[in-house]
Structure I
Amino acid sequence: MTVVASAPGKIVLSGEYVVLDGAPAISMAVDRRAVVTMEDSPEGQCNLVTPGFQGKDKYRILDAVCGGSRPAKNIVMDTRAFAEGSEKTGIGSSAALTVALVACLRESGDVLETSLLAHRAFQGGRGSGVDVATAVRGGLVEYEMQSQAARSLAWPSGLCMRVIWSGIPASTEAKLEKLAAQAIRPSRSALQTAAARMAGAWRSGDADRILAEYVSYIRVLRQFSVDHDLGIFDAGHDQLTDAAMLSDLVYKPAGAGGGDIGVLFGPDEAGLDAFIAGHGDLVHGVLDCALDPVGVRASPR
């Protein structure tokens, strides 16, 4: 029997970094999915093919999920949807792949707890789990690390978004290590407060409130980045943030920042497209992806 499972990538919209301190994070699933296909191996061995996987050791995620006991299966773990050309885009390929792999092995979508443990093992104990929870749940999610609670939210009416690709891959792991080695500064506490306010705005479903709240949130995030020397607004994010404000739009780096992607928000599609067309010198590219309401799925074939 062949089993196929898939899980979406994610974009963290607010709560980056301080989700590790207990602040709520808002994350959306995107319609670029990791796909795992699994069937019995006639030779009784584990044969693994990983199109699109850029890790140094293609067995690391498999071993994290299986605890080192590799199943006698032919396995294809496909993450090609997560790249632009040969570069990663930073939309959660390892979490989506972990979730899809667990779902394939269990032939079930009820995989949050197991996937969180496996992905944390893969990351050496780091990470909040927001990317895993988003891959399992799908849609727009509010996530809290301590309780591992993932609350589904409706996308606000009148809020439009584009995903901007910086053209420069970034390492979330390296930034988290840098943050962990530093003393806690007041801006970290301020960002926790701002993240809670931002989550409240998203819960309200009021597009105007969300856009207004982002103005103060971005100001605090910038100070947090400077205080902790994280370079969140590097790789062109700083210039795009300023340009968007002048156009009465909102732009911010997504997730750890310093490269990868950013998100551009506004009240109408035409305004976003006009901004992108008028700032070709700043916009490296637009990532073709949208909100995916569907979380992990597994089925025999």
Structure II
Amino acid sequence: MPIITADGLPINDSLQREGIFGMQASRAAHQDIRPLEFALLNLMPNKQPTELQFARLLGHTPLQVNLTLLRAQSHVSKNESSEHLHKYYLTLDEVRNRFFDGLIVTGAPVEHLAWQDVDYWTELRGIFDWSVTRAFVTIGICWGAQALLQHFHGIEKYRLPRKLFGIFLHRVPTSQLFCPIVQGLDDCFSVPVSRHTEIRREHVETCTSLDILSESEESGLFLLREKNGRRLYIFNHPEYDADTLQEEYERDAAAYVLRPESVPNPCPPLHYDRCNVWRSNGRTLYHNIINDIYQRTPYRLEDIGERTTIEERSPQASV
């Protein structure tokens, strides 16, 4: 079944060329079926590549998924045209009264900053609080996952000596082999990693509401889940294209040439030959996530708020 995107969204042509099952909103309106409602809070500088990467994954599932694009209103994008943002993106104020089966919060190139130094941090925390009763499942990616953990559990990120960068092997612990989120993943599977910070395992282990679903001996934690299934934390990038790591390396190398006194000299990505060896497992992971949401989410979207537990309404961690 198709991923539903806005009429005229530039990535629609790419989805069609790649054989991704897509449907524009005007056509989907005539289908007598309730699609899953997903919001993508896109915090990446270059919005359209990120839109395409997640639309591919959401479009490789057997269910209709209606995709709404969100942006941080308090941040001025320097890499995406204001025309594209105002035409295809909404802000929290514009969706505040809506309900979503899933909310995806992407990563952002702000790992080097303290939480309170991120210009949209206050707005982001408000979105996190809003998601408790308005999104059935919230999924954080990379820095977005770290931000979710800090906000809801007070777990801190730590700066790594060097950027963790490349393709790394991951496994699912024996205790989680029957978790529906990781069903069908290979015993040992590759995932792109690109981050300057980490979440430490010993801190996660002190939080009884979290399960570790996958990790790597070389690159650490990959996938965490709340025991109630309402939040997922994905620290790495199964959504990446084959050439994304190469593009990041070239970007970092160019920045070093311009500012060698303040930008580290980047190392090429490890274990990487520009061949996408993670695509099938990435699709399986997101297929599992969407199927799990479909099985558990209320049919009436407005009932999502009623499924919120007392635990989820508890006061949030402060910075």
Upon calculation of mean count of other Cβ atoms within 10 Å over residues 91-98 from the atomic coordinates, which of the structures I, II produces 29.6? I
Quick check on the output: -11500 is helix-only ellipticity at 222 nm (-39500 (n - 2.57) for each DSSP H run of 4 or more, over all residues; to 500), derived from one of I, II. Which one produced it? I
Highest-scoring label, criterion being mean count of other Cβ atoms within 10 Å over residues 11-18, among I, II: I
Say we calculate relative contact order in percent (Cα under 8 Å, 6 or more apart) for every structure; which of I, II gives the highest result? I
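Read-outs throughout are calculated quantities, based only on the coordinates presented, and are distinct from any laboratory measurement. These figures come from a predicted structure and were not determined experimentally. Cβ atoms are built from the backbone, for glycine too; each structure is taken alone.
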